[in-house]
1. A value of 1.1 was computed for distance in nm of label points 7 Å out along Cα→Cβ at positions 122 and 146; which of 1, 2 is the source structure?
2. Given -0.73, -0.85, -1.18 as the derived value for log10 I(q)/I(0) by the Debye sum over Cα atoms at q = 0.10, 0.11, 0.14 Å⁻¹, which of the supplied structures 1, 2 does it correspond to?
3. Hey, FRET efficiency 1/(1 + (r/R0)^6) of positions 258 and 354 (r between Cβ atoms, R0 = 35 Å, to 0.05) derived from one of 1, 2 reads 0.00; which structure?
4. Can you tell which of 1, 2 yields 7 when relative contact order in percent (Cα under 8 Å, 6 or more apart) is derived from it?
5. Match the computed value -20500 of helix-only ellipticity at 222 nm (-39500 (n - 2.57) for each DSSP H run of 4 or more, over all residues; to 500) to one of the structures 1, 2, and report its label.
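Just so you know, all these numbers are worked out from the coordinates, no wet-lab data involved. If you're wondering where the values come from, they're calculated on a predicted model, not measured in any experiment. Cβ atoms are built from the backbone, for glycine too; each structure is taken alone.
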Structure 1
Amino acid sequence: MRSVLASQSKMSISKKLLMLAIGIVVLLGGMVTLMAFQSKSVLNEQVNVLGLESVNSGAREVDQYFDKLKTLSISIADSAAELLETGKAAVDDDLESLVGRYYNSLSKDLNILDLYVGLETTGKLGTGSDWVEPDTYDARKRPWYIKAVEENKPILTEPYVDANTGGLIITVAAPVRSSSGKLLGVAGIDVSLQDLSKMITSYTILDKGYGFLIDQKGNFIAHPKPELVAKENITKVSSAINQAVAEAGKKILSGSKGFVDYEYQGEVRRTFYAPTKSGFILGIVFPESDLKSIVMGLVTKQAIFGIAAIIILGIVLYSFSKSIIEPVNRITASLTKLGTLDLTKDENEDWLKEAAKYNTEIGLMASSAVKLQEALRQALSAIADQSNQTAEVAETLASLSEESVATMSLQ
């Protein structure tokens, strides 16, 4: 303990302040480093929470979208049934005005490719668009027509090639029945998988990654890579699907909500997934590289903040140390001078008198130095006066002595 105190007592104030500054810089550096390590863990948790919230929200939006289409198909079916029952529409052309109104008002908002009603009597279509079916076309033989009749409720088909555009589509269809239950036809709504993919792939987490949609068998319905749609299955290994993705795909098809990590093309990815009531499964992919880039961005900001804090701290400590060390040095110089009994006036004396006016530690030290200087001057002045008096007395005694000797010699 004594050795520590001795070493501290030998250390100058400037060195102590320097050690304090170094300690604070090391502390700040440690805090920035610790925050960098913690940032990844914190952001990872945030990504998990946001990912699950995003995929659940997206699944609800997918259900709402297809629910709107199913509701629309029922509305078209009811309107068509009324026209057919009342005799206001007898052939497919008579329905095109009705279907056309629906198409013109809703096709853009719902990304609808076409609206139509297929007649049970002829198999012909009344469409909302300008497409005219070939003479050989029979709606009653189409998968969407057959499935809607068999299930007798609004249905969703699997992806298939559209007879009009040649592109992949999904059809939402509902049977058209009379008030007595007689089958009059089927109302259908076509949705392009290309347009559906644009909506699905827009789902992201922290503006990173992309969304995809698969059916209950694992077939891709929507994906940013068109070559996967309706051609690849997430659970089957192929040139596009590696073993890790296939294993993750089996977990995604489990029917539960959650997330799964896997490696694809040399990169770790995390996919959040949730089933929909429409029979699809929504997934949102979040690459780990995006998490790293976010962490690096945050760490960079923290480093800049830390460096700025260190610079500001350095300026403050420099100003603080200067305000202490310079006065102490001045007082020390004055006391050293007083120690040699040098009482000549110099610039430090004026500074000491000015500093002594302030009721601070430095002011009190300066005041003490001034008082000591004045006391020494008075003491030395008194000693000088006393010395002069003593010299005068000595001279007087010497004169008297000389006179006495002279007198005695004369006698």
Structure 2
Amino acid sequence: MMHRGNGCLLRMGVLTVSAMFVLMGAACAMPAGGSLAEGNVTVDAGSLAAVPSGATITAEENSVIDWTHFDIGAAEELHFDTSKGWIINNVRGEDAADFLGKITETGGAGVVITASQGICMNASANLAGTSITLLSYGADVRADGGRIDAAKLLIGAQKISLRNAEIQGRKITIAAAGTRSHGDTSPAEDTVYLEHTKIKSDMLPDVEIRARQVTMKNSIIGAKRVCIWVGDLSGGVSGGREDWRIDAAGALRLSSSAIWADEIRAVSGAIDLAGTDLIANQIGLSIGARTRILRDADGNETREEIEVTQANTLSMRNSLVGAKTISFRAGGVGIWGRSLLTAEDSITPLVSDTDDAHAAYSLRRTDSSAPRLLCGSEAMIGHHDEAVPGFEIVADEPESYMPASPH
């Protein structure tokens, strides 16, 4: 009996020590297996093959580093000096890049981390710098907590899910765009999901979000300008002018959230607001199946052409949309519960066909449906202390009303 007991204790001891080494390895994770693919960098401690915590990687010119692993443990730090050139980090391993510790960038040229298997952030993660780009177009970028503070930030992936995260900066772009073959119209992830996440700072950033579907829950965006594009975006710049087309593939859904900005601009197949505040000086909403937007050389919108159906709706439930001026184009509108749609100067809805080639907005209904502007008995709509013409007051939300479904 004694002999067996000692054997059990011995085996337990071996397992315990092994587990300790595994945990220590996880806690002390740092990028490994690095090799210089282009340019020239220096490392002030260790080497690219095995980077110790606290090391600084300095670019002597624009450089590219390939890595087999790119993890940052909870108590670890990695620094980048990009004063002489940017640094692109390609993570080619079979595992996602896990960030639990601190990554900083100084110098201004910027650091890019692209991971084919995805990027994960933990609550202890802290990324800070002048220019940070996180990319994973073949997989996801996920955060469960963590903080990013970058003057310029780009997050791009097939699916972006940010929970309990805090993001600050001057120019913030969050773009979900998965890889698919030409002509493939099958549903793809291409989604941005924000939950209990704050995107704001005292610097009042420009925030742009692009995806085939965008969902916000219990989240806040505070910015100078917020632009949300929901759909397949094509077009570009030619001769200094911009010509963009958006084929709506999904909806913009906000629940128990708030967006505060000088300007809010959204293009989507449907917009569904539940317990949400949109507050700005200027709000412009384009809710259609297909939208074309033209801009001049200064980036000002000069014309919009939109195609809508009855399914391209603006739906509000117990929500507040308030601004100095509000304009929207849609297939229909439903204002329900104790919602308030109000403007100091004007609310300009456009839901009927127009044929003025010189007007700022052109709308075409493609399903021969009649526009429906409905307001529940408890909701309120008004501009400069007057009612907005065209809305029908109804007692309750009709069962036939189908909000926030572009399909």
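1. Matching structure: 2.
2. Here the read-out was taken from 2.
3. Working: 1: 0.00; 2: 0.60.
The correct label is 1.
4. Only one of 1, 2 returns 7 for relative contact order in percent (Cα under 8 Å, 6 or more apart), namely 2.
5. Answer for the origin of the read-out: 1.
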